[in-house]
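Take a look at the structures below.
Since every read-out is calculated from the coordinates, none of them should be taken as a lab result. What you see is a predicted model; the values in this text were computed from it and never measured. Cβ atoms are built from the backbone, for glycine too; each structure is taken alone.
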Structure 1
Amino acid sequence: MKPVSSLGEKGLIARLARGLRPGAGVIRGIGDDCAVLKLPLGKDLLFACDMLVEGVHFLKQSRADGVGWKALAVNVSDIAAMGGLPRHAVVSLGLPPSTPVAWVDGLYRGLRRCARRFKVNLVGGDTDRSEKIIVDVAILGEVEKLRAVRRDGAEPGDILLVTGRLGGAVRSGRHLRFTPRVLEARALAARAPIHAMLDLSDGLGPDLTRLCEASKVSAEVEAAAIPRSKGATLAQALTDGEDFELLMAVSPRDAQRLLSWAKKNLPCGLTAIGRMLGRREDFLVKVAAPRGVKVPRILEGFQHF
């Protein structure tokens, strides 16, 4: 099996650039020191980056196209969590010289598939030698001026809503094929003011804790209301992570309006799982469960450090 070292750096870059055709908003794509992009009028820019590391976010035997899809999709999900649209991305690769060319081809099939699905232009990046495979993506998005949905706007009394189902993403392989909720976020934000929102990358427990910390409030979640993936336990739904669903806080009246609309128009589903409280000194996130239901004592997901 031919390794990437047989291509040389120039040959590898030429191979990666094949099939990448810049779309609207790109003046100059791959081939220069920088991409040249048109600034969108009447919009605020969104800028995010996410890195996948072999052995942490995927295994060596993971499907290469799934890794490619995920590498871009996690960034698209960050843009979705702000209520925006993804536009342009650059991809940097760290590769051991022995990495099979076929694996890199598969990686880029996944990247291109995700880029087509969400209308993202892949406009550049970098390649380096490394001990493990690293895929680092930086993305630009856009949102209407002053309309970005942040995580620090939740208010006491707000209802917590979540899209999709939670838990078991890694076990099922869903973490390599999830769908970023771009269209869902845009549709919901167009129908009601969303006070705060984020995507669930590290798990409902730790990510809701972050939302509470940013908004200076507390939250109570009903264990029985959490929508779980098939076979997922409550603990997995709270702490597994890698779901990339959207968690949002909205007023009670708007929550009812969104839930009613979602029943007929949101295939992934939308569920009310709890409410925001005033800031409490004794807890940030409380999970209310029926007697006999075991709730994790510490709502921590995966910790890098």
Structure 2
Amino acid sequence: MKQTQIRVKSPGKILDFLAFHFNGKSRTALKQLLTRGQVCLNGRVVTHVSTELNEGDFVTLNTGKVNYELKHPKVKIVFEDNDIIVIEKGEGLLTVATDSGKMETTAFSILLNYLKKKDLRNRLFVVHRIDRETSGLIMFAKSKEMQMVMQEDWHNRVTDRIYLAIIEGVLEKKEDTIISYLRESKSLKVHSSQKEIDGGKRAVTHYRVVRECEKFSMLKVTLETGRKNQIRAHCAQMGHPIIGDKKYGSYSSPIARVGLHAKVLGFRHPRTQEPLYFETSVPKKFNALFIKEKKKEIEKNKI
């Protein structure tokens, strides 16, 4: 994929900037480049035509063969180059196959099939994963080398990892940090303990309430560590499990899915060292739940 980087000399909107510097392309074509995630502002993918630019900013345009060839309801390619692929995964889809022996479609198998159609020599490697029940951003590598670069220095390379979680009830502390030791039982459920016992691994979760109603709260969750089921276990530990998460004690499922979404992923590119930042929108079901609950509260207060 070809990259063109231009320094911004005066403030303005990104679509006007692109139209000036790439006057051979129509504004419709430029809007499509934005929509497909082929435009970066200071290393962060931007998709809105009204994004404001400041003097000194750098705009990067990725052109050439693009990633719109993959059409799947549960997998959307957010970014792709010769080394890595970043996708947004839908809820209910495994990242990779389990050891159960059961043949299932996974995000990995969908992406590998997509790559093989382009070139049978293409390969794909898992860098990290999110739970089947969780939606949001995941990054894969196209070579063993890039996989190892990311995995061996994961905590230093990953700059942003933010989730949205909808929990049952309302928290007294609107912002806090949870620190505990997590260990997985034979039933594959992760248990949280304040003591380091039975090989438990230290886990640190920062949260802040960003929205709440009488029955539910939406948390912005920042991970300092990335243990299996970390957010789910820590929410359960607080006595406020994530909605729809029966495994960790939830009694309600108002949106017919687990209320957990990997919203932000930022990291340094394993080859170029360029800072990359990706952010998805809030799932529609998340916002709809609070709108619905607020309406109920208003009607209740009228009575």
Structure 3
Amino acid sequence: MASMRDIKRRRSSIQSTQQITKAMKLVSTVKLQRARAGAERTKSYFNCMYDTMNSILKRVGAVEHKYLNSGTAGKKAVILISSNRGLAGGYNNNVAKLITRHETWKKEELLIYAIGNKGREILSRAGYEIKEELPEVMEAPAYADAMFLTERLLQAYEAGEINEIWLAYTAFKNTVSHIPMLIKLLPVDRPEAVDLDGDGKPDQVIEGGAPMNFEPGDEEALDLIIPKYVASLIYGGLVEALASENGARMQAMDNATNNAAELIDDLELLYNRARQGSITQELTEIIAGANAIQ
């Protein structure tokens, strides 16, 4: 059995750790309240933008545009949103697994745009190519950051460096439920266009509605719409990921605080047993000494 001094020292150390985890839980709780409010404000817009743009882009049919056609050359660009700090349970590993355990993807065909240090570290150790590192974005996500990254991605898309753009982030459902998500931003998968007017050329595909007409023209409209669409989805992913990160950290620190309390209780019991044993031994020695004198 460990000595009373060792038990007391260990108990003191765990109590200090418990105070730290309790403070971190409180900090994460405050941050979560702000981040959750932002996520809830943007969630409807995020989902509506994704659904609306998918509907629009699927219905443009045979329209040729630089952002809609996936080239044969180039790599897949994957935006990975993680945290800059750890102590958040499995938050970072879960979103990284969307990439490392993807059934069809290979390391050599991916370019990682890492937002957050922890995700970058995981994929870097796994041998993935890190194209961009943007850890400062997660400190205070802003729409301007999403626009900046969108411009870089679309430039690479136009240059043929990449032929697909994906977003890996953690969706915020509630305080204790966070869902890793992997969505394709560009190009949007469209159904096969068919010849509707018999002129031998594929026309627009109509899916439950009228054909999509643009003013002043397809090219100009899509040039304006698609960058905003990509930036909006990236920004929505940033806001939800921030809320998920703080929720995961709050939950992890709460579990750590409870585990520390259980360890302290066990050590308290062990300390009392050691103390009782020491007292019993001293009494036994006193009685034995008294009997020896008599």
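Observations, loosely collected:
- At a computed 20.9 (mean count of other Cβ atoms within 10 Å over residues 104-111), which of 1, 2, 3: 1
- A value of -9000 for helix-only ellipticity at 222 nm (-39500 (n - 2.57) for each DSSP H run of 4 or more, over all residues; to 500), calculated from one of 1, 2, 3, originates in structure 1.
- Which of 1, 2, 3 yields 57, 54, 33 [Cα extents along the principal axes in Å, calculated]: 2
- Looking at relative contact order in percent (Cα under 8 Å, 6 or more apart) for structures 1, 2, 3, the greatest value goes to 3.
- Structure (1, 2, 3) behind the derived value 20, 15, 11 of semi-axes √(5λ) of the Cα gyration tensor in Å, for residues 184-247 alone: 1
- Structure responsible for 4.7, with distance in nm of label points 7 Å out along Cα→Cβ at positions 144 and 168 calculated and labels 1, 2, 3 on offer: 2
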